[in-house]
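Each structure below is given as structure tokens.
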Structure 1
Amino acid sequence: MTSAVNVKPVAAPSKSDVIRACFAAYKSKDRKIVEELLTDDFHFTSPYDDEIDKATYFKRCWPSSELFRDVTVERIVEQGNGAYTTYKVVTKDGREFRNTEFMTFDGGRINHIDVYFGATYKDGVFVKGTSG
């Protein structure tokens, strides 16, 4: 006797799910999760960094996560093979800033990030000469 088994394919996480998991890992300071969410050939570009690789990203950028008291994803807009994300950071010393990133994906993992910095505020007042 044979019986049919209804097997539903497991959907891969959406880009939004991956982005939220990445920011949650930043908030909890879980570098291992962030490493797993980035491809081996990951690159990062910012006003300070030009196409740095994964190892350099963790050397230069990861330490700043220790300064963050809170990280909140405010919006995600998926577009094709990428997604725009705007997030707000509150630092331990009370500074606040928003950045926007465009992330591209490969195989359900983040392959590249371009980050655009927003202005910094402390106690609601613009802080000149600083950026996220």
Structure 2
Amino acid sequence: MDPETKRYWGYDVTFAVSKSWKLVDTAYIQVTTGYGGGDCGYSFLTGKEYLVYANHAYGEPGNYLVSSICGRNAELSDAEEDLKYLNTLEPIKVFPFQYLQMLSIVIFVSFVFLAISIYRRNKIKRI
């Protein structure tokens, strides 16, 4: 365990989320897994698409997400049975990062415009 972060050693994998049925509602998610060779790490490969099963580290909500070979992780091409079942469930709406970023910018610009308008109105009243 890393004494500074109180996390077990491993590596983080960032995924673009195309569909989610539980836990994840963002377009990108980071999952920690081990290196393999006895630490139960899953060998995710760049460029492949996966069905990923992850849970909060130590079972504590809000903690970082972890995944291992003990879960049902699989390349999408090998996950037909799981996908058949999961597709009978209601998916969680995944909010694209670009949408949230754009919404933040629109809110910020609106706030600045409102502040300038109030400032100008108050300045005109003083004259």
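Taking distance in nm of label points 7 Å out along Cα→Cβ at positions 23 and 79 as the criterion, the top structure among 1, 2 is 1, with the largest value.
For which of 1, 2 does Kirkwood radius over Cα pairs in Å, for residues 39-94 alone, calculated from the coordinates, equal 12.8?
Corresponding structure: 2.
When distance in nm of label points 7 Å out along Cα→Cβ at positions 55 and 119 is computed for each of 1, 2, the one that comes out at 4.1 is 1. Structures 1, 2 were shown, and helix-only ellipticity at 222 nm (-39500 (n - 2.57) for each DSSP H run of 4 or more, over all residues; to 500) at -6000 was computed from 1.
With Cα extents along the principal axes in Å derived from the coordinates and found to be 76, 42, 27, which of 1, 2 does the value describe? Mind dumping the intermediate values first?
Values: 1: 75, 29, 27; 2: 76, 42, 27.
Value 76, 42, 27 for Cα extents along the principal axes in Å corresponds to 2 out of 1, 2.
When distance in nm of label points 7 Å out along Cα→Cβ at positions 63 and 87 is computed across structures 1, 2, the figure 2.0 traces back to 1.
Compute FRET efficiency 1/(1 + (r/R0)^6) of positions 15 and 47 (r between Cβ atoms, R0 = 25 Å, to 0.05) for each of 1, 2 and report the one that scores greatest. Of structures 1, 2, the maximum of FRET efficiency 1/(1 + (r/R0)^6) of positions 15 and 47 (r between Cβ atoms, R0 = 25 Å, to 0.05) occurs in 2.
All of the numbers you see were taken from the coordinates with simple rules; none came from a lab. Model, not experiment: these values are computed from the prediction. Cβ atoms are built from the backbone, for glycine too; each structure is taken alone.
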